[in-house]
Structure I
Amino acid sequence: MKNNQEIKLFVLANSLIENKLDLVEDEFSVDLGRREKESIKEADYYAQFDSVFRVEARDMSRHYEVFYCLEKSIRSLVVQLMREKYGDNWWEEKVKDEIKTNVKQNIKKEVESSFTQRSELEIDYTTFGELTEIVKGNWEAFSVLFRNEKAFQKIMSSLNQLRGPIAHCCPLAEDEVVRLNLIVKDWFRLMD
């Protein structure tokens with residue numbers, strides 16, 4: 001009898017802890033890895049893909065993950081520094097009309113496609129090249145963080161070149177993997 005009571009208390013305590021962890025995950029937008037998630041790999045059709053493609057996908061996923069984090073952080077940094085320097089209307093006042101026009105067209109196409117809109121921020125509809133142009137055209141907002149404008153442009157150009165195969169499902173050559181790692185290091189060094 002006592003064992004049953006202890007088991008019930010253990011299960012109850014565990015349930016309360018799980019509930020509190022759910023609240024922490026929700027409040028801080030973090031995944032503590034406690035829940036099992038069905039991945040596409042577990043789906044019935046995944047095994048039907050050619051094994052060469054599955055191996056390439058696994059190998060490329062780490063490069064995509066690095067680039068995703070880098071690109072998202074660059075876009076966030078652009079918004080932050082532009083807002084600090086020029087205020088909340090920086091997009092309207094400091095971005096070239098050609099870029100704004102292209103962004104409006106990209107948003108319109110997405111809305112008309114009936115797909116879920118990717119973002120509410122215009123910056124997320126810029127190409128990587130346009131992102132670089134925004135920084136170049138407003139260098140005074142970025143000179144507080146980056147040591148050299150030419151170095152910034154060179155790194156962004158290199159990242160844009162590497163972005164192609166990563167974004168378009170082509171495996172990176174071994175030299176390009178090394179180059180990606182070096183460019184990421186260069187990016188962080190640029191901010192020293």
Structure II
Amino acid sequence: MGKRINRRIRTIMLEAVNGFLIWIVGFVPSHHIRRFFYRLFGMKIGSGSTIHMAASIYNSKGINIGEDSIIGEWAVLDGRSKLTIGDHVDIATGVMIYNSQHDSADAEFKATTSPVEIGDYVFIGPRVIILPGVNIGKGAIVAAGAVVTKDVPEFSVVGGIPAQVIGERKIKDPQYRLGRAAWFR
């Protein structure tokens with residue numbers, strides 16, 4: 001009985017720090033301050049990258065964001081397994097990236113985790129959902145509203161539910177920098 005109570009108290013404390021406090025930080029109207037606190041909570045964020053307001057973060061210690069990347073408002077970033085976001089990645093408003101889900105074949109409906117990796121120079125449109133275990137290749141574009149259930153090849157354009165290849169990006173050696181983060185967004 002004592003072990004179970006101790007475990008529950010530890011869980012509540014973890015939720016308080018890694019849930020509630022990070023949620024509050026998401027509403028601070030300065031990306032410089034948010035980035036400071038996200039790093040303090042264990043998230044790795046490269047130079048020039050920003051996370052816009054109202055993001056939901058699950059386990060910040062599992063999230064690694066490269067340089068010059070922008071995460072839009074109301075994004076969901078799941079770090080319960082490793083989430084790696086490359087350099088110069090543009091993630092639009094309302095994107096949900098998950099790396100944990102319940103196993104519907106398990107009698108106890110246990111949670112499973114699988115890492116998600118997003119390559120350099122990727123653009124992910126608004127309201128996209130990315131499910132556990134997905135790798136999105138360098139330079140790929142994911143169209144608005146897509147549900148990504150499997151890997152996306154480099155420089156491909158995908159869309160739909162489930163996401164399928166609908167085109168190919170013509171630029172094969174991108175060199176651009178995003179660098180347009182608003183101070184109070």
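In this comparison of I, II, the computed figure 23, 34, 25, 17, 1 for P(r) over Cα pairs in 10 Å bins from 0, in percent, for residues 22-61 alone is attributed to I. Can you tell which of I, II yields -23500 when helix-only ellipticity at 222 nm (-39500 (n - 2.57) for each DSSP H run of 4 or more, over all residues; to 500) is derived from it? Going label by label, the one that fits is I. Between structures I, II, the greatest calculated value of relative contact order in percent (Cα under 8 Å, 6 or more apart) is seen in I. For the read-out mean count of other Cβ atoms within 10 Å over residues 54-61, a value of 13.0 was computed from one structure; give its label from I, II. Matching structure: I. If Rg and Dmax of the Cα atoms in Å comes out at 17.1, 62 when worked out from the coordinates, which of I, II was used? Structure of origin is II.
Here, each number is a calculation from the coordinates, and none is a lab measurement. Computed from a predicted model, the values in this text were never measured in an experiment. Cβ atoms are built from the backbone, for glycine too; each structure is taken alone.
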